[in-house]
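Pasting the structures in now, so scroll down.
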Structure P
Amino acid sequence: RRLIPVMLKDVAGLVPGAYQGRGRGNKFLDDLTDADVLIHVVDASGTADTEGNVVGNEDGDGAINKRGAGSHPLADLAWVRNELIEWVYFNLASKWSRVVTKGPTRLLEMFSGYKQSQAFVWEVLVQLEKYMRNTYNLEHALDQLGDWDEGDLHRLVSAFLGARFPMALALNKSDLPSAASNVPEVLDALPIHGAHVGIPLTARSEMSFVRHHISSSSHENDASEAPNGVWQCLQSAMRLREPVLVFPVCDMVTYEPLVGMKDYATRDASLPSPAMIHCLRDAGGMAPSLWDSNRAMYVCESSTPIVPLRDVVVMKPGSTVEDVFFTLKRMGALGGEFVRAEGASKIGEKAKLVPKQEILSKKNRILKIMTNKRKEWQKTF
């Protein structure tokens with residue numbers, strides 16, 4: 001069992017018209033480019049307006065049925081989606097004449113600017129071209145960019161955003177009375193406006209539970225009764241763009257780890273601490289392969305048994321074989337320049353050559369990458 005580390009980034013302050021400079025403007029939108037998936041925290045009760053101002057206090061003003069006082073969750077989702085579309089659309093439209101001149105190559109360059117590989121962008125373009133051929137009987141649409149209209153550009157932007165920023169909804173305040181009708185409406189409408197999944201939750205009750213648990217000396221809380229909406233939302237978001245697990249090896253028969261991974265697997269600061277290892281075991285997981293419980297340290301010695309697929313590298317969705325090479329090079333596990341790579345999907349499967357621009361998937365997750373860096377004994381010749 002491997003637990004995957006994730007980074008959560010709170011990007012707050014979006015208001016209608018941000019793409020035109022309102023609020024934090026494009027600074028807010030630019031902050032999103034670090035993300036692989038978005039979690040939109042929505043007021044499921046509809047007691048706040050589009051700028052987050054509370055307009056209905058169901059706890060104290062007797063407005064239990066004051067539906068429509070604030071922004072409906074679906075309306076909230078719609079304008080946020082529109083902000084994202086217009087942000088990318090205006091960036092694209094302002095440079096469209098150059099795109100038409102240079103063709104699809106320029107499109108690749110522009111959309112790669114949103115921190116996504118060209119292989120990923122190209123796949124989006126290919127799928128859009130197929131859609132335009134099947135729906136509008138338009139052949140080779142990417143070769144006729146000069147004939148595209150505003151609707152075509154919006155269609156392109158929407159397709160890219162749908163693939164680049166899939167969204168999970170955290171339907172907060174789902175315990176309030178007005179949420180009883182709002183939440184089912186949202187869930188029935190999915191997928192919509194780039195959102196694919198919605199999780200009803202109550203941040204207040206979850207925070208109250210945590211605070212009570214921390215202050216309690218007995219810690220006798222029944223885990224089965226713990227509210228876990230936030231946890232479910234995180235898991236749902238991860239499933240929308242699951243990271244690719246790559247197992248780098250130096251031999252496609254024994255699946256031995258790369259020699260160059262030794263330092264990284266025993267000394268890197270990201271390795272779980274003794275306290276974290278204790279938590280992993282309590283959660284039903286295991287300590288990393290090179291953890292020596294007797295010495296309470298990471299050890300890799302000549303007597304250490306070979307562990308097939310010992311190391312795993314977590315890669316972003318849409319990454320390529322070449323991206324793995326650069327990652328391993330930064331880690332100090334490989335040197336020199338890329339020569340070729342072999343890949344397989346599981347132990348025992350015959351390895352096959354994989355091009356460096358091939359997108360990572362379960363079919364090539366076991367990788368042996370060869371470089372032109374000479375071994376130590378070769379350097380004397």
Structure Q
Amino acid sequence: MRLFTFVLLLLVALTQPAPLVAQSSPGQDRPWLPVEDDAAAWPVPVLDSIVARAQNLQPLSSLLMAHGDTLVVEWYAPGQSAREAVNVKSASKTILSALVGLAIRDGYLEGPEQPIGPFFPDILDGTAPEDSVRRSITLGDLMTMRAGLESTSFGNYGSWVSTNNWVRDALERPLVSTPGGRMIYSTGSSHLVAVILEKATGRDLRAYAQEQLFDPLGVQIRAWQEDPLGYRFGGNNLALTPRGLLSFGQLYHRGGWVKSDNGQRRQVIPPDWIGASWNVRVLRTYRGFRYGYFWWFEVFGGEPTFFAWGYGGQMLFIVPSRDLVMVMTSSLSSQADVGDQSGRLMRFCGQINEWLGGED
């Protein structure tokens with residue numbers, strides 16, 4: 001029943017009208033349209049209660065909520081502001097999903113079933129016994145974390161990023177499952193996707209992402225780490241402002257459309273790619289959630305929610321039934337404060353859905 005609900009909400013989301021935008025200055029993120037108190041979709045006391053709760057969720061540093069085309073909540077912790085960029089950590093994997101869709105749209109990639117072998121002839125050259133299996137791994141396997149390769153994340157992360165060739169290290173890890181089988185969360189898999197994108201497009205991935213994805217949104221990529229070989233880090237260490245991440249979420253919520261500054265509607269992400277990305281492909285992940293192409297799914301507070309999830313509490317939530325997009329970011333200055341901040345924010349999302357449901 002829940003899977004049916006996800007599909008129904010996906011169809012609703014893809015038929016939403018395009019959002020309004022305002023003019024922006026060069027080099028700055030396009031501003032959102034603020035909502036007047038008397039025009040708020042939900043009573044101001046309810047929104048005030050949400051902000052009050054946010055203030056007690058340290059190290060939460062920002063909370064943004066958009067309903068329809070308007071920004072109904074924008075709160076920053078002391079010392080933070082709308083101009084400051086945030087390392088969105090693994091939420092950048094979800095942005096990577098969008099870039100794959102754009103590369104397919106532009107003819108650089110064939111699709112999720114495309115084998116990855118031809119992109120790495122120097123590594124998967126047939127000298128290792130399992131090279132034929134590794135060559136058969138598909139782009140979709142990488143995007144659903146089902147490549148079958150040993151994880152580079154968790155306890156293996158430090159040793160992986162300490163190597164001088166992240167690509168070779170990720171590809172040559174032991175096969176611990178059949179490609180397309182069980183989920184093995186690994187930032188090495190998402191990094192391979194970024195490398196494939198750079199090889200396929202022949203461009204620096206940051207430049208491609210800025211031009212094709214973020215320029216239409218009026219959003220600037222503030223930083224994006226490179227690996228030792230010069231490839232952009234696929235799945236980590238990309239910096240945006242909270243408003244920039246919110247605009248990205250709104251793009252998906254509205255079916256891939258934006259309005260340019262001249263008022264013309266422009267399709268950025270193909271709607272069929274949003275549908276493919278939001279289709280549940282892994283029913284049970286290591287945290288019990290469902291997973292698509294670098295997108296997570298869960299029911300929070302009774303409402304099906306699509307979300308991007310970054311370490312330490314960098315979260316993007318899309319709740320189609322509420323016409324709601326939320327961004328929550330957290331400070332990473334003290335590892336002792338991080339704990340299960342992401343889990344706390346997921347529960348907070350559920351509380352928000354419940355509180356707003358009481359105002360329907």
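Coordinate-derived values only; no laboratory data. Computed from a predicted structure; not experimentally measured. Cβ atoms are built from the backbone, for glycine too; each structure is taken alone.
Distance in nm of label points 7 Å out along Cα→Cβ at positions 215 and 239 computed as 3.5: which structure among P, Q?
It traces back to P.
With distance in nm of label points 7 Å out along Cα→Cβ at positions 55 and 287 derived from the coordinates and found to be 2.7, which of P, Q does the value describe?
The structure behind it is Q.
For FRET efficiency 1/(1 + (r/R0)^6) of positions 79 and 295 (r between Cβ atoms, R0 = 35 Å, to 0.05), which of P, Q scores largest?
That would be structure Q.
Suppose relative contact order in percent (Cα under 8 Å, 6 or more apart) works out to 15; of P, Q, which structure was it derived from?
P
Quick check for you: by percent of Cα pairs over 37 Å apart, which of P, Q is greatest?
For this comparison of percent of Cα pairs over 37 Å apart, the top structure is P.
From P, Q, which structure was mean projected area of the Cα convex hull in nm², for residues 159-302 alone = 10.7 calculated on?
Q
Distance in nm of label points 7 Å out along Cα→Cβ at positions 151 and 207 was computed and gave 4.6; which structure, P, Q, did it come from?
For distance in nm of label points 7 Å out along Cα→Cβ at positions 151 and 207, the value 4.6 is produced by structure P.
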